[in-house]
Every structure is written in structure tokens, then in C-alpha cells.
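Bear in mind these aren't lab numbers, they're just calculated from the coordinates by the rules spelled out. Model, not experiment: these values are computed from the prediction. Cβ atoms are built from the backbone, for glycine too; each structure is taken alone.
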Structure 1
Amino acid sequence: MTVIDEIIERQVELALMEDIGPGDITTLGCLPDGVGKGEIVAKSDGFLAGLPLVETVFTKLDPKMRIDCLIYDSQPFRRGDRIAIIEGNRRALLTGERTALNFLGHLSGIATLTSKFVDKTRESGAKILDTRKTTPGLRHLEKYAVACGGGENHRYGLYDLALVKDNHIAAAGTITAAVENLRNFLKSKEFQEQFVTEPDDIEIEVEVTSEAELKEALDCGVNRLLLDNQTPDGLKKLVDVARALRPAVLLEASGNVTLDNVAAIAASGVDFISIGALTHSAPSSDFSMEFSR
């Protein structure tokens with residue numbers, strides 16, 4: 001079982017525990033055991049994400065449940081499309097319905113919003129990234145949904161990239177001090193014992209908000225910069241300065257990115273655009289389950 005499989009199993013178990021508790025009173029009272037059939041139908045347009053969770057919900061409740069997917073994750077869907085046909089114990093179908101649709105709606109909403117940002121920036125070559133602004137406990141699933149929408153995953157946690165932000169700089173005193181302290185830590189025995197990886201495998205990125213900070217970060221030998229909270233015009237000026245000083249530097253824009261301004265941000269020449277709204281503000285896609293027996 002892969003890590004993502006384990007996460008899906010755990011999240012589905014927690015969600016079912018939360019919704020069912022000791023049992024589904026209404027379904028147990030209304031329906032005798034028997035075989036039933038349901039269809040998940042889209043009530044909005046978008047991009048699909050979350051079918052592995054739907055499958056896990058229903059097979060947890062009925063291991064013999066049969067699920068036939070008609071549209072797959074990462075594919076577009078339209079209002080009225082049949083997404084999947086599910087056949088098995090009808091009590092399990094009714095009990096698992098809301099949990100399955102909650103997962104599918106939430107993750108498809110993220111994939112759908114991501115696809116809109118990707119479409120706006122397709123001609124520029126800038127890549128759309130997610131952030132750590134995720135629902136606690138659902139980060140891997142939400143980042144999976146971003147990928148289904150055509151975005152790219154960036155920084156799963158505090159352990160896989162060193163991002164020196166404004167508060168780190170304020171605490172250290174300067175960008176130079178913060179980067180120097182970080183590099184000393186990466187060379188230390190403490191780092192190697194705790195993280196069991198090579199220092200050179202840890203990318204260092206520094207957040208900058210002005211030309212002076214940008215130049216200081218580049219003087220430190222940093223090869224990736226986060227250009228935070230800039231207007232498109234201000235961003236273009238910083239990009240031009242950075243490219244003149246070090247053409248190969250990787251540049252990421254972040255802060256107040258919307259569908260209205262993302263094309264202008266991409267046109268500044270940045271390599272990446274990170275957008276917290278992909279995961280913290282995506283409206284849920286709408287699905288229903290229709291029962292035929």
C-alpha cells in the first residue's frame with residue numbers, strides 16, 4: 001500500500017466515523033437489506049478529482065460493492081454527466097452517499113478552480129503552484145486535486161524545502177544572516193541525524209518584497225526567489241532586475257493572485273505563480289446520487 005493509499009484509507013475511516021457514529025438510524029429503519037444501484041451525476045461543470053475516495057467509502061461499507069467509472073479524475077465533466085454507476089448493498093449506498101459526495105465535491109472544486117488559473121496562464125509558460133494553505137489533515141488529497149486540475153504541487157510541508165520568509169528574516173536580522181544560519185544548520189550533524197538527507201538536496205528559497213532585498217538574496221547565492229505581494233508592474237521590474245543579475249534564477253510570484261490578474265502576473269516573466277486560494281477558497285463542485293432501485 002502506498003502512502004497516498006494509506007492517507008485515503010485513514011481519511012475515509014475518519015469521515016465515516018464522523019457521519020455514521022453508532023449507525024444510520026434512518027436507513028436502518030426504512031430499508032431492509034438488498035441490492036441497490038445508484039448513479040453519481042454532475043450538477044455543475046468542472047474537472048474531476050476524488051474518485052479513489054468515493055470507491056473507498058463504498059467498499060468500506062460493502063466490500064462487494066461494484067463501481068463503474070464513466071469519467072475519470074483529471075477529466076472534464078459537464079452538468080448532467082453521469083460520473084459513476086455504483087451497485088451493491090442499498091443500505092451501504094445510502095449511508096455512504098453524503099461522505100462520498102463531500103469528498104468528490106470538495107476535491108473536484110479544487111481541480112476546477114486550478115484548471116481556470118492554468119487556462120489563464122497557458123500561453124506564458126508560468127506554472128501554477130499550490131501552497132500550504134490547506135485544510136488540516138487533507139493536504140495530500142487537496143494537492144492531488146490541484147494536480148488533477150493541471151497545477152503543480154509545491155512544498156508538501158516544512159520538511160522538503162527551506163523557504164526563508166519575512167518572519168525568519170525579521171528574527172535573524174537580515175536576509176544574509178538568515179541564509180547563513182540556514183546553511184550552517186544544513187551542514188550540521190543535527191540536520192543529518194534528523195532529516196537523513198544531503199544538504200545539497202534541500203532547495204533554499206527566499207521571500208523578497210523590494211529590489212534591495214532581491215539583490216541581497218542574490219548576493220547570498222540563492223537560486224530561487226519568492227516575489228511577494230507585488231502589482232503586475234512592480235513584479236515586472238523585479239523580474240527584469242533579477243534576470244539581468246542572474247538569468248537562470250527561478251522566480252515565483254505570490255500574494256493576492258486572482259483570475260482577473262493572473263494573466264498579467266504570468267506576463268511579467270515569472271516561472272511560477274503560487275496561489276493559496278486553490279485550496280482554501282475553491283467552491284465545491286455539485287454532484288448528486290440518483291437511485292434506480
Structure 2
Amino acid sequence: MKFSIKEDGKRILIVALAAVLMAVNIKTFVRTGGLYPGGATGLTILIQRVGEMFFHIEVPYTIVNLALNAFPVYIGFRFIGKKFTLYSCLMIVLTSVLTDMIPAYVITYDTLLISVFGGIINGLVVSMCLMMSATTGGTDFIAIYLSDKKGVDSFNVVLGLNVVILGIAGLLFGWDKALYSIIFQYVSTQVLHILYKKYQQQTLFIVTNRASQVCAAIYEASHHGATVLEGKGSYEHEARDVVYSVVSSAESKKVIRAVKAVDEEAFVNAIRTEQLYGRFYQKPID
């Protein structure tokens with residue numbers, strides 16, 4: 001593992017900020033609304049509430065959260081990436097400690113507002129971590145593992161898995177909080193899809209007279225190949241090359257800028273790719 005003061009310093013700073021936001025969100029919105037945010041965080045809160053209501057004991061958030069993340073951390077080290085897992089561990093530990101330390105603060109008691117705005121903050125935090133090659137822990141490790149393995153966005157799968165936790169919460173503490181928690185999860189997942197696009201793809205159709213240079217630019221910017229198709233302009237009836245390529249949505253703007261740099265006259269049509277089968281290059285996670 002290689003470390004860079006500039007790059008890794010930036011990652012540590014943003015992960016630390018994300019941990020603060022996550023802890024504040026838990027103490028300000030999640031606990032005030034009695035929500036269960038899913039994943040290891042939601043399961044930790046569920047265990048805490050079971051301890052309080054049925055056994056009259058206060059279980060520290062840190063101990064439970066670290067214990068629940070032990071297996072996902074193993075998956076990270078074994079199958080995803082060592083630096084990725086180390087920064088995820090930093091996020092998990094900081095969030096756990098800060099959640100126990102930060103005092104609770106109530107902004108609103110409206111459960112619907114808490115579900116929506118708490119979900120927005122949660123989605124923002126998860127996106128910040130993923131952009132820095134880290135996670136908030138728990139089921140995020142599973143989502144990244146499946147996404148890398150299948151080459152598709154798997155966070156909706158995790159949303160489905162969280163329904164199990166919400167079902168247990170509904171049986172124990174009432175279905176109104178469980179249903180509000182589904183709203184929280186849904187909003188969080190939608191924010192994540194808007195901000196984090198690594199596992200989403202776009203198809204590019206590029207009409208150009210410099211096909212070889214455009215293909216080289218695409219590969220240089222994204223390590224993705226391209227296919228050159230023969231076309232004919234309907235107005236001038238002249239032969240045109242059409243370069244076809246599929247790239248990550250996160251890299252799309254970078255690729256288009258690279259294409260325009262080699263051919264200012266290129267006509268580019270970017271289309272969202274719904275499903276993709278076959279080999280598709282994903283940058284390895286360190």
C-alpha cells in the first residue's frame with residue numbers, strides 16, 4: 001500500500017467530516033424520530049432499543065457497532081481492497097465514538113420531515129465516503145462487493161435487505177416507525193444514486209472525422225475501448241465514422257472533454273445505459 005500526503009490527507013479529512021455528519025444525523029434526526037436507518041447502524045440502534053425496553057440496560061453504540069462490522073470488514077480486506085477497508089474502519093470507529101459523545105439535539109419532532117431530511121444527510125454521507133474510496137460500514141461493504149463482482153449498481157439490493165431489519169423493528173416497536181424508516185432509506189438511496197455514479201454507465205455515440213484519435217482519447221481518459229461504425233451524413237451524403245463506447249457515468253464528462261479536445265466538431269450523443277452484459281472495465285479499488 002502506497003500513501004500520499006496530499007491524497008490520503010484529503011481522504012482522512014473528508015472521511016472525518018462524514019463521520020461527524022453521520023453522528024449528528026443519528027443523534028439529531030434518527031433517534032428523535034425513532035427511526036431505523038438500516039444496515040449495521042440500524043441494527044445497532046435496534047439492539048440498543050431492545051436493551052432499553054426489555055432489559056433496562058443502556059448498551060454503548062460503539063461496542064455494538066464495531067462488533068456488527070467485524071464480518072463486513074473481513075469481506076473488505078479479503079475481497080475489495082486494503083486501503084479502502086482501512087478508511088472504512090476509520091469511518092466506523094469515528095462515527096461510533098462520536099455518536100456516544102455528541103449530545104442529542106432536537107430540530108423537529110415531525111417524523112416525516114425527519115425521515116426526508118435525515119435520509120438526505122445519510123445519502124450525502126454515504127456518497128462522500130464512496131467518493132473517497134471508503135464506506136460507512138455494514139451493508140455498504142456488501143453493496144460494493146456485489147457492484148464490483150457484477151459490474152452494476154447494487155445499492156437497491158441492499159435497500160431490499162434492509163427491509164428485514166425494518167420488519168423486525170416493526171414487529172417489536174410498531175409499524176409506523178418502520179414505514180417512516182423505509183422513507184428514510186428510499187430518500188437516502190436516491191440521493192446516493194444522484195451523487196455517486198461509478199456503477200452507472202452511459203453509452204456514447206460520437207460522429208467524427210477523427211475516429212482513431214477519438215478512440216485513443218477515450219482509452220486515455222477512462223481505459224475503455226470503442227467500436228468504430230461506418231455511417232453516412234443524410235444532408236451532405238458524406239461518409240462519417242461513428243465511434244461507439246460505454247463508459248462509467250462518473251467518467252462521462254471527462255471523456256467528452258477529451259473527445260472535444262481532439263475534435264471540436266465531434267457530435268456526441270450520451271445515453272443512459274439501463275443494462276450491460278459482458279466485460280466492462282472497473283477501476284480497481286485500492
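A value of 27 was computed for percent of Cα pairs over 25 Å apart, for residues 165-268 alone; which of 1, 2 is the source structure? Please list the in-between numbers first.
Working: 1: 27; 2: 45.
Value 27 for percent of Cα pairs over 25 Å apart, for residues 165-268 alone corresponds to 1 out of 1, 2.
Where is distance in nm of label points 7 Å out along Cα→Cβ at positions 125 and 261 largest, in which of 1, 2?
Largest calculated value belongs to 2.
Just checking, which of 1, 2 has the largest value of percent of Cα pairs over 33 Å apart?
Across 1, 2, percent of Cα pairs over 33 Å apart peaks for 1.
When mean count of other Cβ atoms within 10 Å over residues 45-52 is compared over structures 1, 2, which one is greatest? List each step's numbers first, then the result.
Working: 1: 24.0; 2: 17.2.
Sorting by mean count of other Cβ atoms within 10 Å over residues 45-52 in descending order puts 1 first.
Match the computed value 0.10 of FRET efficiency 1/(1 + (r/R0)^6) of positions 189 and 245 (r between Cβ atoms, R0 = 25 Å, to 0.05) to one of the structures 1, 2, and report its label.
Value 0.10 for FRET efficiency 1/(1 + (r/R0)^6) of positions 189 and 245 (r between Cβ atoms, R0 = 25 Å, to 0.05) corresponds to 1 out of 1, 2.
Among 1, 2, considering only relative contact order in percent (Cα under 8 Å, 6 or more apart), which has the greatest calculated value?
1
Using the calculated result 4.6 for distance in nm of label points 7 Å out along Cα→Cβ at positions 77 and 109, pick out the matching structure from 1, 2. Could the numbers behind the result be given before it?
Working: 1: 1.5; 2: 4.6.
Label of the originating structure: 2.
When helix-only ellipticity at 222 nm (-39500 (n - 2.57) for each DSSP H run of 4 or more, over all residues; to 500) is calculated, the result is -14000; to which of the structures 1, 2 does this value belong? Don't skip to the end; give the middle numbers.
On the way: 1: -14000; 2: -19000.
Label of the source structure: 1.
For which of 1, 2 does mean count of other Cβ atoms within 10 Å over residues 141-148, calculated from the coordinates, equal 21.2?
2
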